[in-house]
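What follows is a set of structures for review.
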Structure 1
Amino acid sequence: MTNTKLLEQFRSFYFRNYPDDMEIQIEYFAIFGGLGLEIDTTKPITFLIEDLILQNFDELNEKIEQLTLNETSYKRLLTALAVGDRRIFSAFKRAGLNNGNGGGALNYLQEKGLIQIEYSREEPAKSLNPNGKLKKEIARHRISHKVLFTYPFIRFWFYFIYPHIRDIRNGNYEKLFKSFETKQNSYTSLVFEELSEVLLNYNLRDAQILSSGSYWDAKVEIDILTVTDNERVYVGECKWTNHRVNKKELHKLQEKCEKLEIEPSQTILFSKRGFSKELKQMQGKNLALYSSEDFGALLKNASNTELIDNLFDSTV
């Protein structure tokens, strides 16, 4: 379903800062969303990270410590969720937690409003023979839910800041910025994916949405799979890269649909930098294409009278 909290933050960030275009809005929101600060989006993002985050590290870190009760297991789990595949069981493993203490940490972080669970829609595997047994690798597969961060800034902190916390305390930012330079697009991709689902659902607002979100199972992952009450199925793939998306990405998504044995009513591609001429010529009722500038639709009928994007006010 539409992530109302993220949409509210996205709108608040825009009306607080008025960036020049939607690509800048998304890129800067992915880092500073939830902080409730005025951001000069004409300045380089690395300058702002140093000026607004690193130069205020002690104050921000103290607030993060309060939110996490300075509990190491909570911070390890948040880091594992930020940098991993978001699956709960793999995050427990990465964080060195078991189902007991990992579950306790997960519950606390959820109750605190820092994360939310994205439930799997995978059906449990069954043998075609009522008395038959599943293959071992299938039987061992565990359906795992995933986690989304409620505020982009919290994910940024545990993706880039917390893993380099010793160097940052010593005033050494080199490793942090090297990591950021390498991983920025990959990091921003998840926020772009979340916002893409919000945009799709906004455009489907006249229909009743029965199920929406990413889809994953043992073999296939699709960024967006939305089902409406009139039995229409929408599948989407999101690419936050510095090149135009071409027909190859459409073929990949079509292959995933074949594996799932679904025939989408419409296929949607979301791109940071637009699409090839060939894809544009294919656009129609069966294929929709959205670039960064199209996310301006999320600001329609929104107001700047209520700015509600300060996570430290809402979670303390």
Structure 2
Amino acid sequence: MRLSPDRGGLELRTMSNVPGPPTYRSGNQSVPPNATATRGEARGTALQFLSHLASEVSSGNVDLPCFPNVVIRIRSALADPQTTIEKTVIMVGAEPRLAARLLQTANSAAFNHSGKPVTDLRTAITRLGHQLVQSAAMAFAVQQMKDEQSLRSISNALRELWKQSVVVASICKVVAQRTKISADEAFLTGLVHGIGKLYIMVRAVEKSGEFGQPELLELVSAWHASIGKAILENWGFAGEMSEAVGNQDDRERSSKRRQDADLSDIMIAGLALADVRKLPAPRVIDVHGIGAFSLLGLTAQDCEEILTLAGKQLGLLQEALG
């Protein structure tokens, strides 16, 4: 399936007659990369590389160089109902740069609506809540990776991926505010939707001599969602969030026998609207053909309002998260 602008709107084109790809396992979930065999030695090598990554993460081995371990420890701790605020404060405080990031986020205009300054970690963590603490921790992790010397060759790509992730997160948050789904959960899901791409890019650095960037990029779009889903499952993210990341490109996802929209619908709609946002004005938003828009009850006018509101918040969010 391909999404492309057409006369200012959205056009869905379904790719058919494509051989079925191999399927990997991630815990109790399948990981089906929608990739097919390609021609050419470079593309074949890239495909083999991605196949290895999919198999690796499916087996529970997530090897992401330069990704701060403290971010995963915080994620695990916050997922444990037995974790106290004191334990979280100690864990965050052990990494001064992360502590500074959390304080900066808690004091930002995007999240400090009272205007009262926060000076201690306990208050900052309490104010932000679990989902936004994880969002700030992810922002810290990406910043560290962008500054890592060994990843200098992809620093611009990482920066662009993060900028787009903040855009998608902002849109997902506004969409979720129209539903019963947690806006903070939708925001975090949007923020990590590209974790599969990040994983592939970072791991590909060491393989740069074996295949070119065009060959890799050609295949990434077909594999990143499944790999991202498996990574989040292994990191202990909620099932709904992992599923949403895995379903993000399924714009023909069936809405039959479902009365209420879920986090996957918000993710799909958020990405579609992020694509629309890139179109030059005047733009026409075609909501037909994507079940998520129907389940969310979004009209073209609703979508334009969502983009306007998300755009107003975007500058503050980028300032808060870097």
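Name the one structure among 1, 2 that helix-only ellipticity at 222 nm (-39500 (n - 2.57) for each DSSP H run of 4 or more, over all residues; to 500) of -13500 was derived from. This figure was derived from 1. Match the computed value 1.04 of Cα Rg over 2.2 N^0.38 Å to one of the structures 1, 2, and report its label. Source structure for this number: 1.
When distance in nm of label points 7 Å out along Cα→Cβ at positions 163 and 187 is worked out for each of 1, 2, structure 2 gives the greatest result. In this comparison of 1, 2, the computed figure -0.42, -0.72 for log10 I(q)/I(0) by the Debye sum over Cα atoms at q = 0.19, 0.25 Å⁻¹, for residues 67-106 alone is attributed to 1.
Throughout, read-outs are computed from the coordinates displayed, never taken from laboratory work. Here the structure is a predicted model, which means the values were calculated and not measured. Cβ atoms are built from the backbone, for glycine too; each structure is taken alone.
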